[in-house]
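Given below, in the form of structure tokens, are the structures.
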Structure 1
Amino acid sequence: MSRSDPIADALDAAVAGGVFPGAVLHVRLRGAPVYHRAAGNAALTPVREPARLETIYDLASLTKPLATATALLRLVQDGRVRVDDPVQRHVGELKGSAIGEATVYHLLTHSAGLPAWRPLYERITEEDRRTPGVMGGPAADRLALALIMQEPLSNPSGARSVYSDLGFILLGALVERVSGRSLAAYCRQALFEPMGASLFFLGRRGAGSGSATAPDAALIAPTEDDPWRGRLLRGEVHDENAHALGGAAGHAGLFGTASAVSTVVGHWLDGYMGRSRVLPSDLVKRFTARQEGIAGSSWAMGWDTPSAPSSSGSRFSAASFGHLGYTGTSIWVDPIKELEVVLLSNRVHPTRRNEAIKQFRPLIHDVIYEELVASSR
């Protein structure tokens, strides 16, 4: 009789229970892959397609730590940005505005005072109807910056954290201004290629433009049957604001496989442990540490940390760091145990009206910890 696999059982039960159509789980322990499994389907409509280890997922807000925060760490490392720089120092259009005086640190820790979200895509769409070509181009960027600049701040910068896509849109723009390259190009050339990670943006400003190679569309898991765009989304970003900005933005737009995500995550853990040639230990520890000076916040710099109840479950240490993505993706890393868990799914397929993953995430992390960490002592 074969040994039981509680991790596989949990994944299969989630598929059967409609938590997501399918998922791919990748786990590393002490630097080595120890679990890699696909469960369920990558697509339910128009025909069922099984999930595979090579399935590419829309990573949603995992873009924030994997692309934007990593890019900023490298720019800080190179001396081109300081975390206490006002954002207006690098994005000149923001000069004289309240948000322009907020710092890179405030944006990274979601404490700049910006609201969580605004439907920027609606205004961009309106402008595109009047002037075709606005959508996804430089004019969309300019309009997004103008709209964010007009937002009244809910509190003084640094006072409290409110998770904000708008702040990371600004950080993506900052990376572009400082690097002199598009966000997609900078991340590809300065981060993902040196790391050996096949992560990419899709759309007018992502793969398929420049030197990037577009992936096989058949490997991309679809997301929502989107009423705004009037089609099933496959090979284009689910997030409406990222789509309106050309597919590559600081808050969303990144795509990749679980193993590719794990490659970048591995560099963060290696940096934490002082054994990375790409990410320096001092900055990694600074970016992944909970910022205790912000009232009621669990945020580090571009990363989150566990705060009960946590999507990481009940076993990850207080030193852990991670992030969630709206499409059904997540990363959690425990540097004390050297445990890395990457779970990718498309829980928004075919509709976003499914939040069962909120109960599943802590459960699967507890099972993983029990089966792969506690049992290895």
Structure 2
Amino acid sequence: MKLRAVLTRSAFVMYFLLACNFSLSAQGPGFNTKGNVLIADQFNNRVIEVNPLNHQIVWQFGNGSSVAGPKSIVGTNDAQRVGVFTLIAGTGIPANGTPDCPNGCQDNRVILINPAGHIMWQYGQTGVAGSGPNQLNTPVQNTWLPNGHVLITDQANERIIEVTLKKQIVWQYGMTGASGCGFNQLNNPNSAELLANGDILISDENNNRVIEVTRQQQIVRSYGSCTGNQLSGAAFASHLPSGNTLITDSNNNRILEVDAAGNVVSTYVTNTRPGSISMPLPTRAVRLKNGNTLISDQFNHQVIEIDPAQNIVWSQGTIGVSGTGFNMLNAPYDAKVVGDYTGLTPPFCRGKSCH
């Protein structure tokens, strides 16, 4: 039976492949190697896997085109390795985001691709913005769930949706197309994470808050508020094993770690680095197994890794300079380490076969 048919018909098989660390023939030296860094290189319209030792690209999806298609991805905001497959959010590019998109370039897909770059599953219609069946509008983040469903942050539709591989929405938070701060409302959500207790952690970006919601749409915990100034542009959040929450406070150009009581226990500011622009607007920060933090410092065009003492121990890209050449990025939006903790809980892989 062809792999494509298996993937579209059975969530169980997909999860089995992931749990068993199923491998296909290598697509090149170093593909899917633990320790490599997977980067959503937003305005270069690509996802790249980088060897951190020599900064070489060992795998890439996206041919750089600003027109969405079977081999292109436009405005990549999120990428996640799912076994040997890669889940990618094709967000699109806003008007004047890049010189070749004066009126904006749409994508509006979440896709799962195999190592050869073939699309095995897709939710959303290529280049079409909408809120109907199998439609998205600016999907900024996607998370593969242990049950084989996909959690999608459908930003311009003001909602978080859980979608099956049969393309059915089985859960939603946020009223489709209606922004607000009331019950079951969001304002430009930017990420969503499944927690170990089954709740969903949401970065409600323009409401300047991070909220934990139950499956019954009840908010049980919140940091920041719609009217306060604790946060400005909550771009990403993840719960840490310590019980603290790591938050990307984008408009304030900083990464915060807060405890369960809401006390700030650490702050890292990205725009005070030598060579930084004034408003780099970082978009992602994930805690790694080694205790370091991987940060996507968007308009500084860099991904950086800092240690607990806040020293930069690794970087990809040249600070303040965009490009497509060696060790160059253009507004990287997301980065994760292959085989490492990515800030998504609970871990997807369990058992003796897990690495």
Structure 3
Amino acid sequence: MNKKLTFLGIETSCDETAASIVRERENNTADVLSNVISSQIEEHKKFGGVVPELAARAHIDKIDFIIQEALDKSKTKIEDIDGIAATAGPGLIVCLTIGYNIGKSLAAFSGKPFLPINHLEGHALSPSIENKISFPYLLLLISGGHSQYLIIKGINDYEQIGTTIDDAVGEAFDKTAKILDLDYPGGPKVEKFAKLGNKNSYNLPKPIINRGGCNLSLAGLKTAVLRKSKEIDLDSDKEKYNLAASFQYTINKILVEKTKVAMKMFREKMSDQEPSKTFVVAGGVAANEIIRKDLIDLSKKMNFKPIFPSKEFCGDNAAMIAWAGIKRFKKKLLSNDIPVKSRWPLDKKAPFLKGPGLKL
């Protein structure tokens, strides 16, 4: 019987210091033996967003302890693991460098292979930690910095069919939270407020809803929220609830319509293969319960099987990095000299669709 691989994963792409020990199982899923995440919310709350220098300093202060805690909780020692994987991008360079360098150093001193991992690949593969998933599948990756539709054809084989041309979904949530004067991080607070308001209170725009394929545009929606906020009494909780609810409802409408297009594109592109019926949603915003419900309903109508990671694997975490490391190691994708990168698309052939003058 082949030995089941065990990897240490390290994640420091933004403001989470994380380490995890993951062991593969017989059925191509994994046992997460430990998944330690140290949040920096309190450090950044007073600034209303992440301050890169403060985030990097916090990573330096915590990373050794977090890795040791992950090893202790998993009852594992460095000599017991088969490899070390660390996020190399995309993200904040000053933050990425901390986890990347300590992972590479640990690997060198222990004689273990080191695998630099694309953070987006970690998200793309995260649902298969708990679910047996066959390739190809359609992925909607929605996080604070990324919103993409991708066809996941296999490990290291990704085709982007849609992306945001301006703000990411999570970014739109955070900016709306700031407009409503909600605490950082704002996304979960907007969702909480939305559940208390009337979604039909305000008619907000749905940019490029009927054009641009499954590309997204959310800057106009964010601007409309800002304008509306100046017309209402933001000292009134009811008004805040209603604006949050209208924003959440509009985001959902956009995602449902664009996902419908993406599902049709996926089926057309994969028509020469055995039809796949798997639709995966990953990334931090995948934890939003209102979005989950609407995308599950759409999947049923479109004859797709919806799969979401558990909420602990939606946001930034090291379990998905360790798991991506195991998957790449088994495919002998062992490049250990990839430098840290602030931008690192999964589909290197995909056009960069941000900036003024875009025509869709």
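1, 2, 3: which one has helix-only ellipticity at 222 nm (-39500 (n - 2.57) for each DSSP H run of 4 or more, over all residues; to 500), as calculated, at -12500?
For helix-only ellipticity at 222 nm (-39500 (n - 2.57) for each DSSP H run of 4 or more, over all residues; to 500), the value -12500 is produced by structure 3.
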**Prompt:** One of 1, 2, 3 was used to compute FRET efficiency 1/(1 + (r/R0)^6) of positions 98 and 330 (r between Cβ atoms, R0 = 25 Å, to 0.05), and the answer was 0.35. Which one was it?
**Reply:** 3
**Asked** Can you say which of 1, 2, 3 returns 62, 52, 36 when Cα extents along the principal axes in Å is computed?
**Response** 3
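The numbers here are math on the coordinates, done by the rules we state, and not lab data. Being a predicted model, the structure only gives us computed values, none of them experimental. Cβ atoms are built from the backbone, for glycine too; each structure is taken alone.
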